[in-house]
Structures are given as structure tokens and as C-alpha cells.
Structure 1
Amino acid sequence: MAEAATLERLLELARQLSAVDKIRLIERLAPEIEHELKSYTRTERKSLRGLWRGVDISDEDIAQVRRETWSEFPREDI
């Protein structure tokens, strides 16, 4: 029965190859990898520019949140 190919087993076998054979292995694998990478479809990222447009946050709102956040710091149980 054939042994299952794992990354560790393949690396172990590849280390036993001569330098020339390692290069030949890379030359054979590189086109396959390149083909696989080209088949992936990239999802277009949505721009975050204007994300906060129309949101009104005042300096007082920020100050209030800071007060609430830091009101119990430093705590005794930390």
C-alpha cells in the first residue's frame, strides 16, 4: 500500500536529492504552482475613503467617551 504524502515526508525526501536534482524538482513544480496561483480570483477591496462621511462626532462626544473609559482606571483588582 502506498504511503500518504505529507509535507514533512516530502521535505525529508527532497533533502536526500543532489543539488542538481533539487533544481530540477523546483523547475518542474514552479509552472504548476504558477498555474494554480493564476486560477485564484482576487476579490476587489472596498475603499474606506469616506467611511465616516455624514457622521457628526463632536469634541465633547470624544471627551465624554474618554471620561467613561478611563473613569475606573487604575482598578484595584489589576
Structure 2
Amino acid sequence: MKFKRISSNPKIYGGKPCVKGTRITVTMVLDLLEDGLSFNEIIRDYYPHITVDDIRACLQYAKALLEGEEFYFVPSNELVLA
């Protein structure tokens, strides 16, 4: 799948996917969303040079990665913490 707003360059963050033309990784955007920030708050308070469409592209990229994955859930009584 090709993404117009997400790019990867081995010289930037070791090739981690970024919003195209920036050094803002998809993970940075997802972390802010996870913290409960709205799209507008992310743009206003953190990354004023990206757009709502860039944030949506980050979500679409993450979704595309997960669609091809298989997940196996371990019962909570078998969970081992290191």
C-alpha cells in the first residue's frame, strides 16, 4: 500500500515512518492521540506545520500495518512480567 503523506528515509530516525517532509514520526502523532489530544490540539500546541489530513494518514498507516498481523492473546493468569 502506498501512502502519499507518510514517508520513510533511512537517514531520518533510522527509517521510521514520518509525516512526509517532516521529522515527525507516525509514533509521535499516535502518542499524542493516545494521550487524548484532539487533532486541533496536536496541530496548535505541537506541530503547527502538519494538517488534519496528515494526522489521519498516521492513523491509516497504523491501521494498514495491523490489518496484516495476527494477534494471540494470553490469558491473564499466564501473563509474566519481566
key: Given -0.79, -0.95 for log10 I(q)/I(0) by the Debye sum over Cα atoms at q = 0.15, 0.17 Å⁻¹, calculated: source structure among 1, 2   = 1
ask   = Among the shown structures 1, 2, from which was the value 2.5 of distance in nm of label points 7 Å out along Cα→Cβ at positions 43 and 67 calculated?
value = 2
ask   = Thinking of 1, 2, which structure, once FRET efficiency 1/(1 + (r/R0)^6) of positions 19 and 51 (r between Cβ atoms, R0 = 25 Å, to 0.05) is computed, gives back 1.00?
value = 2
key: For helix-only ellipticity at 222 nm (-39500 (n - 2.57) for each DSSP H run of 4 or more, over all residues; to 500) computed as -11500, the structure of 1, 2 it came from   = 2
remark   = Value 7.2 of distance in nm of label points 7 Å out along Cα→Cβ at positions 3 and 59 was derived from the coordinates of, among 1, 2, structure 1
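Laboratory data are not the source of any read-out in this text; all were calculated from the coordinates shown. Keep in mind it's a predicted model, so treat the numbers as computed, not measured. Cβ atoms are built from the backbone, for glycine too; each structure is taken alone.
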